[in-house]
Every structure is written in structure tokens, then in C-alpha cells.
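Please find the structures below.
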Structure 1
Amino acid sequence: MQLARSETQEQISFIKRAELILTPDFKNFLWGSAAGVRTSPRQAVTAKRMGSRKGIPDVTLMLPRGNFHGLCIEMKRLYPHKGSVKPEQRLMIAELNAEGYSAHIAYGADEAFDILTNYLALDN
């Protein structure tokens, strides 16, 4: 049986694995959002003023592949149950796909890694 892991732990695991396969030049094009990190009300207001938006995916790879401008992944935990997707997250994923990004919801680090490797395999 799989041990329970938080969405944060899944994202950290994914980023570690992704950085192992990305060349040094491409590592700079991969970043994660800290939107899921708990903040004080004051910090949340500051983050919003700085441009933080609801629904923005957790991980972004700004590296074009195939017909896509970049890859966006909304991370969700897999165990003990799948994490829920908020309506604004579903909407953002749909909008990003409509604008030419490859945007996905991944349940766990393994699924996110599969999405990344498939994306990287696309012709450039």
C-alpha cells in the first residue's frame, strides 16, 4: 500500500525527477508555483498584488514542443484519495489548452513525470 503524500510532497518529488532529465539550459525554464503554500492573510494580499491568480497551474515548463507554447501541470495528490480540482483550476487548464499550451491535471508525481516525458518527446 502506498503511503499518504501531500500535494506539496508530490510536486517536490516531480520537480526532483524532472530536473534529472532536463539539460542544464532547460532547467531554468521549469518552475513551480508556491500558490499552495499556506500564508498569513497579509501575505496572501501581498501575493495577490504581486500577480498571484487563482487557478494557475502548479508547474510550468516554458519550453515549446510540437505545436505547444509550453507545458502546464496542476498537481494533485494520489493517495490516500485523489485530490480535488477546483472549478477555477479546471477553467484555467481549459483556457491554457485553448491558447496553445499543453495543460494537464496530474494525480501524483509519477503521472506528472509521464506527462513531462511525453511532452519532451514531441518534435520541436
Structure 2
Amino acid sequence: MPNFGRISKARLATCHPDIQKLFNEVIKHFDCVIIEGNRDPARQQQLVEEGKSRTLNSKHLHNPSIAVDVAPYPVNWSDTNRMRYFAGVVQGVALQMGIKIRWGGDWNQDTEVSDNTFNDLVHYELDS
């Protein structure tokens, strides 16, 4: 069974307890890596400037973070099909656990991914 390494554990520890619960369950079913949990405003500004984020009001800025970036392991940034498959696993596990999340591949949560204007396929956030 896969498990998180030291760095992923440390990053996940910066997240809301529900995100921690969710991804501690997901890792039992699908090997993945935590890319980023909580981040500071300077890092968020950098990501906006690089076009990797569109907001300075990110849910990653909360403490604890109510957003997390997670990718299937090993990470292959060009394999978007695998990231979408992984997102389905994450969403299924979240549904079973009663944790409401929003994924960066379907911001409006209408299950129609072709209408997404900005894809952040590794992004998951709590949806209140």
C-alpha cells in the first residue's frame, strides 16, 4: 500500500483536518504526492504572475489551508488523462466520506469539464 513521504506529510499537515482525512484515505487507494498546502502571499503572487493561478485570494492562504495541490505519483505534468482519472478517485472517496470538495478541473461543479476556462488539475479545495 502506498504512503506519503516525509515532505508530503509535512505539506499535508498545513491543511484543514478534513483535507488531511481525505488524502490520508486517498493514499490507501492511489499513490500520490502533496505538492502544496498552505502558502504565503508572496508565493501566491508568484503563481499569479506565472499564470498558474488567477487569484490573489487563494484558499491556500488560509491557516490551516482549505486547499491542497495533489498529483498522482509519479508526477507527469503532461499526462492530464491520469490527473483527471485521479480526480475521479479523489471525488469518489470524498463523497463516501461526506467531505465536500471542489476540483480545479471543474470549477463550477457541473460535471462538464469542457466548459472549464482555467484548468488546475492538481487543485482540490473544501467547498462549504
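Values in this text are rule-based calculations from the coordinates and carry no lab data. Computed from a prediction, not measured in an experiment: that's the story for all the values here. Cβ atoms are built from the backbone, for glycine too; each structure is taken alone.
Structures 1, 2 were shown, and mean count of other Cβ atoms within 10 Å over residues 21-28 at 17.9 was computed from 2.
Work out which structure the value 2.9 belongs to, where distance in nm of label points 7 Å out along Cα→Cβ at positions 77 and 109 was derived from one of 1, 2. It was calculated from structure 2. When distance in nm of label points 7 Å out along Cα→Cβ at positions 29 and 53 is calculated, the result is 2.1; to which of the structures 1, 2 does this value belong? Matching structure: 1.
With helix-only ellipticity at 222 nm (-39500 (n - 2.57) for each DSSP H run of 4 or more, over all residues; to 500) derived from the coordinates and found to be -12500, which of 1, 2 does the value describe? Only structure 1 yields this read-out. Taking relative contact order in percent (Cα under 8 Å, 6 or more apart) as the measure, the highest value among 1, 2 is held by 1.
So semi-axes √(5λ) of the Cα gyration tensor in Å, computed for just one structure, reads 20, 18, 15; which one of 1, 2 is that? So the calculation was done on 2.
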